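Please find the structures below.
All of the numbers you see were taken from the coordinates with simple rules; none came from a lab. Just so it is clear, the structure is predicted and the values come from calculations on it, not from any experiment. Cβ atoms are built from the backbone, for glycine too; each structure is taken alone.
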Structure I
Amino acid sequence: MSEFDIMKSALEKTGLYSVEEGGAVYAELMAYAEGLDMYFGALKELLRECFVGTAQGYGLALREKIFNRINLDTSLQGRRNALIKALSVNVWDYTLEGMEKVRDSFNAEGSFETDYNNMKVIFRCTQTLTAAQKTALQNQMKKFMPCWMDFEIP
């Protein structure tokens, strides 16, 4: 039911107004309905963009900007999944499983090696990365690695 229909029904129930096409009350309700439809449309979009699972535009873009994320899967579902995984990373994720969780939050594929002699974690990415993607991914993943270990993507 449109905003116009809701207002028309409410006014007609009072018995005080006759809402007929071409009348002044009809025209006034049409003007209100136009504004309300726009307002409620914006609210509906805002509600959709507030949640990662339903966001389609600026809700995802803003979160990616806040997290300063590079995402190797730019599809809508890939972006959503990456953000959901990123939001699930916590302080207890300084384990190999935690590093895999971080890897998945970038939609990156590959495996980790630990070089304890050099205090280093090495990520061997199976995807082809540009130099800029490699640098960005390395810088972003390094933030999640234990501070006492170096991180590298060869």
Structure II
Amino acid sequence: MIIRVQQEDFDSVALQRELIAGRSDVGAIATFIGLVRDLEGDPLQEMRLEHYPGMTERALAAIADQALERWQVLDLAIIHRVGSLRPVDQIVLVMVASAHRGDAFAACEFIMDYLKTEAPFWKKESTDGGEHWVDARESDLFAQKKWDK
């Protein structure tokens, strides 16, 4: 399992190679890459992501462990960037390796849904109109609820 919180950008191809190195049992890899987007009317200049070192990595590992318990996952990676980011920068990568695509897709979606609501990250956006903290979206909370047992 690869869990990293980092300022530097990531290379998804290199991470895929790292994830499956030496394995011949992987039949599917589901990958999600999230980008910083500018959806509001006030142009986004910068997004600043903050986290609580140590606690954030533990929260990501706990989410990963839940995915490993629910699906037949062979390995996975979660990379999340922090610091100063601009529109179109890569912000998050979730990669799930499994023998079958169904488990890979489901686990990847589950991890992203929980990451958006449970991982301790704080986002502050800077626009032409000023700075503001980004609140959790109702759609993210709704997406997480679909996984409740």
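FRET efficiency 1/(1 + (r/R0)^6) of positions 7 and 103 (r between Cβ atoms, R0 = 25 Å, to 0.05) was computed and gave 0.00; which structure, I, II, did it come from? That value comes from structure I. When FRET efficiency 1/(1 + (r/R0)^6) of positions 47 and 119 (r between Cβ atoms, R0 = 41 Å, to 0.05) is calculated for each of structures I, II, structure II comes out greatest.
Can you rank I, II by distance in nm of label points 7 Å out along Cα→Cβ at positions 39 and 87 and just name the one with the largest value? Write down the numbers at each step before the final one.
On the way: I: 2.9; II: 1.4.
When distance in nm of label points 7 Å out along Cα→Cβ at positions 39 and 87 is computed for each of I, II, structure I gives the biggest number.
Can you tell which of I, II yields 14 when relative contact order in percent (Cα under 8 Å, 6 or more apart) is derived from it? Source structure for this number: I.
Which of I, II yields 15.8, 52 for Rg and Dmax of the Cα atoms in Å, as computed? Computing Rg and Dmax of the Cα atoms in Å on every structure in I, II gives 15.8, 52 only for II.
Have a look at I, II and say which one yields 64 for volume of the Cα convex hull per residue in Å³, for residues 23-70 alone, as calculated.
Details: I: 64; II: 160.
The value was obtained from structure I.
Looking at structures I, II, which one was helix-only ellipticity at 222 nm (-39500 (n - 2.57) for each DSSP H run of 4 or more, over all residues; to 500) calculated from, given that it came out as -11000? So the calculation was done on II.
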